[in-house]
Structure 1
């Protein structure tokens, strides 16, 4: 397990909430929503449930949860970033989703004033230095017998065959950057112990991954390129790359052409779900 954190978090959320990042999150949702849907439905999310979502961001996972719980259900999302919460609330208003609302809040101190049927999150525990404390604090808002389900990643799973140097370099840079700022790029490996230490019980777990060849339509290469571009300023701040050494305008094209030239495949990071029901 390689989830060591090299330094205290230097950024609240190193990916930021720019327009480009919000679009990247929407592309990411297209790619990983099928995995998240499977995890959450196997966990027991169903029509009519009231769901608390931690780290709601711009609301991509919230929309997925709303599809599962339907009009008779409800989603309450929290995020520490005011920009993300504003975007999420505006988005739901445009879509006419009156059964979703979002709050800027610290998950350790959030008091919703109600109890939920489920607690969920996607790609959120990895950004917290003490994920078990966060989870334990939030469990008090879930009713007995309620669902707890999280979707996290392990970047160890990312690979190419034959070796695509640009794809591999960007993957390595992303992992190194996460570690530099205190994010755990291997959070999925810790989900079992985090659930246990938080008092949620021993979870059921599952692993999925995106895989595509030169003509793949899943666009995982585009997602990796966009994540690299988003993180470039942080990479430069930590001396991992020199300014101007990566051209954002051509990165995705060059990465795609490299895989095509090799007639290879790329495998995305490991997407891991963990879920349980409270006693």
Structure 2
């Protein structure tokens, strides 16, 4: 299949690149109006299932067997911050794969945008901003349900939800860079099976990574999900050190920055001759 491309001639050169990203965000928000109810429902359903089955169901067995939970806290309180961050990660990867490919190959939405005064960075930043909105909805819904169930008992859950959004963006940006270069959706299975699922299971969401072999422990601590989980868990369990949380946040911001730069390069390569 021929790669869709747009000429760079349609883009004005006098303005700041990305300055019209709000127009692109507005488009995605208008499109989202038809599906937000289903997304909000799943946003409340996911924490009910995760926290109900794992946090409280499995957690009751863990707490009874260990006589003190995990790291001295109830398993539900231990696992909830990790599942919050992991849910944002999953939502981000989903939004950064098929919708990006659809906008390039199937609906050719990006090309339509580039036929206007919008530029490549407007398209990228606008779409990434919309993903941030989606992640905010998902994270806030999770925080509300988790608080209602008693898994979160601190006002720091507001900051934890913000960290979850940042975690999602740390995954979305590099995945968008990958998705923009694909000719079919076949390689997305590699992302889901060999990146998303292993991180979900082994990046500290359900148990301390110290229990892993040394090699896997190092890999787990390099993932954005582990840093988001640790920052949120430390805040919510009242054991956070300011410098430690800031270091985790800085690591996530680095992933967002590098991922966005790679995505900008991929978008230019794919969409402009």
Structure 3
């Protein structure tokens, strides 16, 4: 929705292990890779090129296996070139980069917007998609454990050594992420922290305030884009294609109550309450 502004160009998840090499040349091999000044040599030049829309044509060309691939690569290269020429403002959306947010902000002078998601909604989404997490990836990052995740080390080791139910995995992953987010909220008063549910209740008002905060023009095109993607005429549940973005945003807030049983909701809440109370009250459950 921020990229509905013509001044902004959207960059999708360069920290994702499946990111296209043309978009970002860094080859991360761990989910939630933690970058600081200690190890920034593995990422700095690649992220810099990504933010400057310097498309890695050579790396992407090596992935071409068909005429369709060649057409896609050509289009992506031209799109990056147009963005670079127009000096578009990069919008990097990447939940996988959450633990590297401080390095990104300080190194590239980023304005950070942190979106907070209800733990039951987060867990129900992971359950719906069947997404599990390899917790050993945290243990393979001593600096991340030292700086942020040490209070959870015993639990992480347990989850790394034995497979757990997907809802239990989601609950622990949510706690790890939002424990760090709660610290960010205390330490970075200049960052924007928004709850997904508040955006969904009144998208027009909340996005107008966010546009103003980020010094973006709240144009008629932006208004229409937000309306089109959040209107009550849209489905409340996303179709099987998970990248489908148009929802009835107000009803979508509570979809987790249909996806999860009452026992599952209570189970998730019991596991996350030590962190979730910082963001959500009893009324939010």
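Which one of 1, 2, 3 has volume of the Cα convex hull per residue in Å³, as calculated from the coordinates, equal to 152? That value comes from structure 3. When mean count of other Cβ atoms within 10 Å over residues 129-136 is computed across structures 1, 2, 3, the figure 14.0 traces back to 3.
With relative contact order in percent (Cα under 8 Å, 6 or more apart) coming out at 29, pick the structure among 1, 2, 3 it was computed from. Comparing all candidates, it corresponds to 2. Look at FRET efficiency 1/(1 + (r/R0)^6) of positions 57 and 177 (r between Cβ atoms, R0 = 35 Å, to 0.05) for each of 1, 2, 3: the largest one is in 1.
A short reminder: the numbers here are calculations on the coordinates, not readings from a lab. Remember, it's a predicted structure, so these values are computed and weren't measured experimentally. Cβ atoms are built from the backbone, for glycine too; each structure is taken alone.
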